[in-house]
Each structure stands twice: as structure tokens, then as C-alpha cells.
Structure P
Amino acid sequence: MEFTGTGLVVEPNASLMPWALIWGFSYLGAAILAILYFIGVKNEKIYGWGSVASIALSTIVSFMALGKVLGGQVIYAASSVTWVPWINIGIGVYLDGLGAIMAVIVSFLSLLIAIYSTEYMKGDWGVQRYFFFFTFFVASMLLLVTADNLVLMFIGWEGTGIASYALIGHWYTDEEEYWVGVPGRKAFGTPMYFEPSHSGVRALMFTRIGDVGLLIGMAALYLLTGTFSIPELAADTGWLATLASKGVLTALLLVFTLGALAKSAQFPFQEWLVTAMTGPTPVSALIHAATMVKAGVYFMLRMAPVFLLGASLPLVASQLQTYFVIIAGLGAITAFMMATMALVSNELKLILAYSTASQLGYMFIGVAAAGVLVSQAHEAAALGVVAGLSHLMSHAIFKAALFLIAGWLIHAAHSRFIDYMGEYAKYMKVTAIAMWLAGLSLMAIPPLSGFFSKELTLKAAEEAHLVWVYALGVITAGLTAAYTLRMILRVMHLPPKKEGHGHPHEAPILMLAPYTLLAILALVIGLAWTWVYPELAKGISETLGIALAVDAVKELYQVSIAATGTIITLGWVAVNFIAVAAIYLALRVDFDSILEKNTIARAIHDFLFDRWYINALIYIVIVGGFAGLSMILAGIDHVIDLAYHAAIPAVFALGAAGLRALHRGKTDYYLMLYMYFVSIILLVLYIIWG
């Protein structure tokens, strides 16, 4: 395995155009929408289709870039004008296999979601504001994945954060129908239901905590290397050896990665993603399928090859392995934990939110496995990076489809709870087929794309000998099949548990077409995987600076259904699939009755339903702890304030009163006092010296 580093072989070309238009068109669209809003234009079609048009132009340029990259050309375009001269930051575009694919995924899926939004948001009181922030969000995400330096990437990173705050809290008037969680439910006295305005703030705060770590890492890298350029960081990895020699490489990389962990809702930052379901459903599809939560995975994929290039030194390799084992562990814990929560959830979008964080855990496992493999000088090191990117791509497609389907189902039921949904397959045949295709891909059933990408990730963990990570990944695969099948059966085939007010029928074409197309893509990509993917993976690896020295390694990119690990995983998935089908279709188990009669079952259910009580612990320990500390500090401040404004002035006032008593304005009185004190002094001197 040879690691060449893209920065060693790629030179900036002359022109920034047209590649900057990947994000430029969408930023321009957002600016135009803002101007229209401020001059008083109210026609919502102008905003909706204006957003669609600008994102469509970004999509066209993204596909142009991908065509060049697949043809063997890495695009590294930088402006001749230095933006911030004193730290040598310019505006540049960097499109290798990773950047070009990410640009296409983000722009294409955002385009379909924008088209869906034109119908979904029709008549909404904040539709103009919605499309501005939607377009601004897409532009920021495109800037993030195509930037050639860390500062420009961070601007896109923060742009997605600001826009997500506005989109998650879009219905800031906080009507109960827009909440997430069961109204009135509490865990240890902590509310487990959240309003849109609260959820928007939570998303902002959770991700900002991680961003502090990202900024610290960026500053450290600049101090060590004198550059923020991603290709230049890849070209000279001496900074890794410097940090390793001081024994701080693992610690700094973990701090540097906090932003990625928070953005992609990995433990312990997963709580923001769960409550972000208060936003309109297209926002959930945008943030939780194609864009914001993928930013952290993208960061790991972007920086992983840079880290891997420095792994030839034993000291660097040892500390890198420790770092990547920790990342893999966090990914595995998140994947398993969130899957268990999805098993008992009764909110449609909440099930999908748990699933998103869980699947993101697989992506982190893939990237981390690459780091462990390269630290072991394993010839399959590129497998993990490509596996992480593969699952990112397939998950973006099938999860966007599921969220968009959920938006229509919630509209049809007039409720976000699956208890009010049921037997919708009778009225929505196309939607039912689309949900099954996307759901089977999430369950990792062959030949859907989700099967291949998830198996690649597990294969990378297996090759890296991450035994307990691999085991949790396999267990989670079975749980994923269980909660996904439960969701589909409850919504599409079983009668509703509660009487609702919905009138189910097929979605309008502008909503139906996007999610149907995405569901079909999940199948088509899976069917074409065996023939297309090995060469595509090899090309992606090489554009990332990871040259495959052994042709036999190509076999590692192909998932064989006959492989022992795959047979075990599929068998476990089949067990869960059959068990859920039997419980709901054959046995018709009454879980409500069981929970009412069995205290142990109720305790387990509540533990999972209330998210392992992590949210309650955060509020009790961290929020409550800081509130208590604030009260103590406020008390100390009050004491100081009393001393400063009451006690000290009183002492001085008393002293002043005494002095005023001595000063009566009479000369003979002053002479008497003078003689009196002189006499005392003379008497003291006589006593001392005799």
C-alpha cells in the first residue's frame, strides 16, 4: 500500500470558474430571495421555484465536476486574490473523488427535496423565510465539501449551523402539533418533549460545543504548519511526527474531531439530532439525510487520508491507532444505542432520526477502521475510507426517501404518531412500494445499495480486528431490520391503534416523484454495484491520494454473499425480520397490555423510550449543575456586592463621623489634643528607653 498524498501531485489550475459556481449559484439564489423578501414580494411560487432553479444550476456544475474527476482529473482551482493576506487564505475549490461525489450528493438530493418543498410548504405562513434559509443552507454545505482550505470549510460549516437553527425552529410559535416527544412526559422530572424554538437552540448549542474543538485543532495545525490548505497539509505531514514526539497526537486529534462528532450526532452529542424533528419534514430530509449530519463524516473522510500519510513512523502509527480505535468505539456505541431507541418509538420521524444517528455510527466505524488498518501497514487500508463514503452515499439516498415519505404520511394522518396510521398501502400503492424499497435498503437486504455499503463497513472493521466494534455492528444490523420492519408494518399494513382524523390518499406528483425516484435509485445502485463499484472505488481511492499497490486488493471492495461474515450478518437480520413479522402479523402481540402488567418490561421500555435517560442526565448534571454553580456564584457576588455597597461604606462612614467629632473648628481644642497626643508619645518613649 502506497500513500502518495494529493497535495504532492496536484497543482492549482488557473481559473476558479466555473467550479466556484457549485456553491456560488445557490448563494446567489439565497441573496435574491432575501432581497425579494425585504422589498415586500409575497408570491410563494417565486421563492419556491427560485430556490429550485438556483440549486439546479449548482447541481449541473457539480455533475460537470464529477465527470472530470471520474475521467482522472483532480480539480484544484484557487483565486489569484488572497482573501486574508496575513494568514495567506484565499478562496479555492478542491474537487477530488470525495469532493466531487459529495457535491453531487448534496446538490442533487437538495434539488429533489426543494421540489418536494414547493408542494409541502404551500400556504405556510413562513414559506418565504423557509426557502431563503433552505437555499442558504444548501450553498453553505456545498462550500463546506468543496473548499480547499480549513477556514473556508469552517465558514460553510458555520453557515449550515446558522441555517439549521432557523429551519429546525421554523415554526417558532411552538404549537403542540409541531413538537417532538409525548406532551407531558418526563424522565426524572425532566421534560422529554420539545418545542421548535427550544430544539433550534439545542441544535445550535450542541454543535457549537464541538466546534470549539474544531477551532482549537485548526489553530494548532496552523501554528505547526503555517497553512490551512488541505492539499498542503497532505503534502507535508511532519506535524504529525512533531505532535507524536510530544505524546499529544491522540489528544489533539480527538479535540480536532469534536466538531465532526457533534455535527454528525455521535455519542455524546446525539441529543440535538433527535429533537431537531420539530422542523418541517423536508428540513429533516435535508439535514438528516444528505447534508448537515454528513458534514462530520465528510470531515473525517477528508482528513483521514491526511492522517494516514503520516503513519509510516512507529510512534505516529501507535498514537493514530489509539485515536482511531476510540472513534470506532464511539461510532459502534452510537449505532447500537440509537437502534435500541428506535425499537420502541411511536413517532414516525423520531424513528428515522434514531436510525440516522445509528447509520452515521457505521460511517465513523468505516473511516476509523481505515486508520487502524494503515497503522498496521495493512494493504486494505483504503477499504475503510471507501466504505465510509459508500455508506454515506447509499444512506443519503434511502434515508432522504424515507423522510420525504414520512412527511406525506404525517400530513395524511394529521399526526406524527404511528398509532394514528395504518393500512395506508390500500390507499398509497406507489408510496408503499417506495417505502418498502427504501426500508429494505436501510435493513441492508440484498440487492439494495444499503446491503453492500453496510457490509463494506463491517468488512473494514473485521479486517482491522476491531472485534467488539464488529460485533456491535452486526447486532445493530439486526435491530435495524427489526425497527424498520415494525415501522413499515404499523404504518402500511396493520390497522391503526387509535382513531385519527386523516384521509389517506396518494401524494401530489411534486411530492410523490422525488421520493419514488430516490427509492428506485436505492435499488438500481444496488443492482449495478457488483459491476460498477470495484473500479469506481479504486478511482476514488487514488484521487484521495491512496494508491493501490496490489491489484488483488480490488477484491476487498466486492461484497460476497458467500462470505462467512456476511452469512452471519444476513442470518441475524433474517432472525429479527422473521421475529417482528411473527409478532405483528401472526401473533398480534398486545404490547400495551404487557407493559401495563409487567413492571420489568415497563422499566426496559421506559429506559429505551426515554433515550437511556441521557437527556435527563444532561439537564440534571450539566444544565442543573451549571445553574447551581451560577446560584452559588450569584450568592458570592451578592455578598461581595453587600460588602462593597453596604459594609465598607458603613465602616468609612463611621470613621468619618469619628473624625468629624474630633474636628470642631476651635483652635484651643486642637492645641489641647495636640499636647495630649504629644504627652502620650513622650510617655511611651520614656517607658521604652528609660
Structure Q
Amino acid sequence: MRLSSTFSVCAILGALTLSVFHTQHISAEVVRVQIDQREPFAEGEAFGTAGPYERIAGRLFLEVDPAHSANLRITDVSLAPRNTRGRVEFWSDFLLLKPLDASRGNRRLFYDVNNRGNKLALGAFNNQSGNNPRSSADAGNGFLMRQGYSLLWCGWNGDVKPGDDRLLIGLPIATQNGKPITGRVHAEIVVNSPTFSQPFYWGNSDPYASVTLDNREAQLTRRASRSQPPLTVPPDEWAFARFENGTVIPDPKNLYLKQGFQPGWLYELVYTAVDPRVTGLGLAAVRDAVSFFKYADRAENGEANPLRGTVEQAYAFGISQSGRFINHFVFEGFNQDEANRQVFEGTFDHVGGGGKGYFNHRFAQTTRHGSQHEDNLSPSDVFPFTSTPQYDPVTGERGDILERARAAGRIPKMFFTTTSTEYWTRATSLLHTDVAGQVDIAPDPNVRIYFITGGQHGVSGSSDRGIYQNPVNILDHRPVLRALLVALDRWVTHGFDPPPSTIPRISERTLVDLATYRESFPAIPGVVLPQALYMPLRLDFGPHFKEHGLADFVPPRTGPAYQTLVPAVDADGNEIAGIRLPDIAVPLATYTGWNLRSDEVGAAGALGRWNGSYLPFPSTAAVRIKSKDPRRSIAERYPTRDAYLARYAESAIQLRDDRWLLDEDVVSLLKTAGSRRIGPSQ
């Protein structure tokens, strides 16, 4: 049949338009996929209905158009080198675990934001950590696989050092008119054991090099705490160098002290660095990698997408730094790709506290985050904090973390989970109060905030060794994460509302200031209570920082602190509000989210960054009376082992009914409780 000339012209123009769009769309995202390994995962073990999994590892090669509206917020992207197509090139390692037959999975892509190059999701959900998952042992309990998820990791933070199977990303260096860019950098160094030299910052991170080994234009100070005046370290007492085998070796990325570092002290170095990475491209790497596996048929080099046509929803999960990355990712408006498609339908920020991060700035130091003793000048906890509009009467600022996502219509369903520790050391209360700590602020309808009572930042001890630390008895909050992931998926997929936000509140007197907490905490013999908690300072880096990521003031000018609050406690010292796991509801001890640094690591009495405390109850009334412990003894609470186990089982089943636990975890918890010795002989 003959077509009219008008129709033919329109059809041709339409085809050309689609062709041009398709070409631009590919060249602005993943342009090449390099697969280095493709092999069976876990020796071919079958995981429920999803069946066997395979492991695919390699490298993604990406490009972005620096002029595209989706990339304009990337600091220094306009100063990155461009290829012949005018695009900025970079690459990222990736690892994909997927059902061998992807159609047998649950059609969900689970993206685990790596933490300083390390993969954490298997540890959080499968109870098996490891940076190179290959074997059946690496699969742990197989939870994520039994659920049918395809698991994806890729690099995003460009300061990660290679080694130990950490994920890397190759970021371009910004230049100005073909010349190197220099700038002042503030680096705070705290050590927990004596040493003579130290990299400028921690976390397997590659610091920015000093532009010169001459230290006369740099400044180094030391002090015991932020509240004390800094003491200048003369240039002849330190050097840009590292100390190895008794030899001082010049090194533009390390600080050497002739007298050695004193544990716990704050050493602050301000120096001129060179060659800033375009760090914000890490946000684009996550956006474009997930969009490729979610939407694309193949990359420009012809390599097929291993998940093509099998992904309906994508979820992001992150722990600590990685959780803050998710918050920052949504805040910066990266939850839509260059084709205006939604990247993540759901996000799960675990123990990220109230913060975002140093993730999109010139000379960014991605590993840093504020805490009560350390890194108070890090821009990790900055206004706005809440998911609905708020106002800062001190600075006059207004805003909320979802403002850009809301304008674009790309707000994901969001979970924030937190433990007690993050209220003490990571300003979690700012997620749901005003900046003065006076009133509650309800989260956006797309947001839930969940407080796991008595938990600490991780499920193991950490390097800032606390005086009340007992790693054997740390509260394991991973069962709650598994139940909540199921709830998140049901919310996104079927519209079934998850449990309401479960948090301490000012209006209910379950969220209190430090003085109130200290007054209500039981006088446990030998226990010293915290004198302070983390209250982020208002930081002023200058007029170009918030919108352009460029610091005019280094170090930043400081203003009044934001008011943070902590969960109130009962007569045992256990917190009242939140998700009370059986070990809190039917306790054998007091669990706190705080711990104090010991003499061994210095700054004794300051809060550790990540540790909680375990303070066991007296075993009998006689022990209680002799020690003058105000808490009832175990024998007084539970006259028989059966009485304890009955109450424990009742608590676990109620948590299951309230959707905080899955059946399999109820069984596991009951087995653990059944192995305990309860009675006068304890």
C-alpha cells in the first residue's frame, strides 16, 4: 500500500529522532561492559524457587554528558577531560550475583552500596560477611538468594585503595585550562594506638597528596578535644613523610611526627592539595549502572545485559557510610537517570544516622563523618535533615532532603533504620525533630523511620575500644532487617503499608535531652555515664559550597550546634520506645547505645564512635544487695528457666505478629535463648 508523502516524512523524522535519542542515551550511560569472570555461585547450590545462582564480575565503562541537566550538580564535571564525543569517561568494577535463569528470580535488583569498597549486604541479611563471595559458605543462610534477588555491587568512592577484593572506580581528575588544580584541605587525624606516622585519613582511603613536601606553608595543630584551644606543632617537629622500619621516608600523603602521635588527640592538618578527583561521578556511576541492568538490552559494545527484561523494581541498601550515600543520592536528585526514568523504587538506609556525606565536593574525603569526639568539621551532618520541610532559625535556611526528588516525581519508598548508638553518636534525632530539639517532625508519607532498641552500630566490636564492651553479648539486630526488607518489597510491589515509623518522640517523653537521660538512668555500680553526645556544628565553608561543592573557608567557620536528643530509658536503663527485641523485652542486662573510650585508646571518657555497652543484671538478690545494684536480679525476674523461656517466646511471637520478625528468625532466636543458663547458678 502506498503511503502519503506527509506520513512518510513524519515516519522518517520520527525514526531519526528515536535513533538519535537511542544513541545519546547509550553514550551517556554504560557504553562498554567487560566481563572478566562468569561462573557458578556457591558450587551450583539451588536457592529455593530461584534455583542456582551465577557470579559475574568485571568492569563497566561509563560516559556522561557534562551539559546534561541530570549531571549539572556533579562538582567539577565541567572541568573533567572529555573524549571526542564531548563526554566525560570513567569506569567502575562490578559484581553481579543472579539466578542462573534470571526469569526464576523475584524480578528485583538489590543494589548494595559498598562501604569503603567493601560488600556488606550478605553480612547484614545472610549472616555471612566476605568481600569475594563465591562458595556455598559465602552464601551464609542464603536469605537474599532464597528471596530471589539479583545482587549488584559497583564502585563509587574514588579514594578507595586497591586490595582485599575492594571495589574500585576510576574517576577523572579536574583541571583548569589544562593546568592542575590546587586547593586547601583540612584533615583531622586521630589514632587509637601509638605511632609515628599516619595517612591523612583512614578507611583504606587514598588521601589527596600535598602539592609540596615543604611544610612551611601548611599548618599542624594538636589538642586533646575540640573544646580545648589548639596547640601549634612547629614545622621542624613534623614532616610530610611516613615512618617505616626506623626510617623516615618522604611521602606527600602521610604525616610524620618526631615525638609520635598521642592516642585520642586531635591532630589537624591544613595543607595545599593537588589534582581533585571528580568525586560526584560516583553518584552517577550508581545511577547509570543500576539503570543499565534495569532497563538496557545491551551496552554499546554489544555486550548483553545479563538481566535484560527481568528487572521490574530496584532497591538500594547501605550500612553506615553507605546509608548516608543513599540519603545523599536522593537529596542530590540522582534518583532519575538521563532518560528521566526512576532508578530506585525503594531505599534502605541502615545506621546512617542523620547524615549525608562528603560525596560531591572538590577534594572530597568520602570516609569522614562527624561524631562526638572526632571529625566535628566534616560536612556529613548538614541541613536539611528531615523528609518534610523544615526551617533553621539560626541561618534562615529552609528545605528538606526530598525536595529535588519531589520536584522530579522520583521519590522512592524509603526506610531509615537506626540503633541506639546512632542517636548518641550520629545525630539520628535530627531525622524527625526540628533543629532545636523542641518538636517532632513527621516524616514524608513515603518514608519510615525504625529504631531498634538497645542496638549498637554493628554486630561486632570496633577499634575505639569501650570500657563496657562485650562483643559476645552485642544485640543482633539483623533479624529485623530481614523482616523489614520483606515489608519494603511488599510496599513497593503491592502497595501494602509497612509498619508505621517506630521511634522515640518528644511528645511522648521517650526522646529526651542528656540531662534527663542521666537523671533517669539507674545508678549501676561502677558505671560512668556520658557527659556529652554528638551535636553537629553548623559549618560555614563559604558561599560556593552548598551549590557548587567548593570550599572558600578551610577549615570551615563554626556556628552553634544543632540540638540532638536520645531515647529515654526505663528503670533497668533499657530504652522504652522502638522495636524491642526479646533480649530487651525479656532482659538479662542493660543494653546502651553508648560506650566510653578507654585510657588505652586515648580521649578517655569521650564517646566511642560505634560501640554500645552490655551491663549484666546481678544474678541473685543477694548479689544485688551486696553490690547495691538498683536493678532486679535475674533470679527475681525469672524464678525458673522455663519462666524465662516462656516470656521470651511470647515476646518473639508478638514481634512476628507485628511484622518485625520472620518465622525463621523466631525459631533461631528461641534456639539461642534455649541454650542459655538461667537461674541462681548464673
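Computed from the coordinates by the stated procedures, all read-outs in this text should not be read as laboratory data. This one's a predicted model, so the numbers in the text were calculated from it and none came from an experiment.
Could you figure out which one of P, Q the value 3, 14, 24, 26, 19, 9, 3, 1, 0, 0, 0 for P(r) over Cα pairs in 10 Å bins from 0, in percent was computed from?
On the way: P: 3, 14, 24, 24, 15, 7, 3, 3, 3, 3, 2, 0; Q: 3, 14, 24, 26, 19, 9, 3, 1, 0, 0, 0.
Derived from the structure labelled Q.
To test your reading of the models, identify which of P, Q gives 35, 23, 17 for semi-axes √(5λ) of the Cα gyration tensor in Å, for residues 111-494 alone when calculated. Working shown, then result.
Numbers: P: 35, 23, 17; Q: 35, 25, 23.
The correct label is P.
Kindly point out which one of P, Q the value -23000 was derived from, the read-out being helix-only ellipticity at 222 nm (-39500 (n - 2.57) for each DSSP H run of 4 or more, over all residues; to 500).
P
Using the calculated result 41 for percent of Cα pairs over 32 Å apart, for residues 407-638 alone, pick out the matching structure from P, Q. Working shown, then result.
Values: P: 41; Q: 27.
Value 41 for percent of Cα pairs over 32 Å apart, for residues 407-638 alone corresponds to P out of P, Q.
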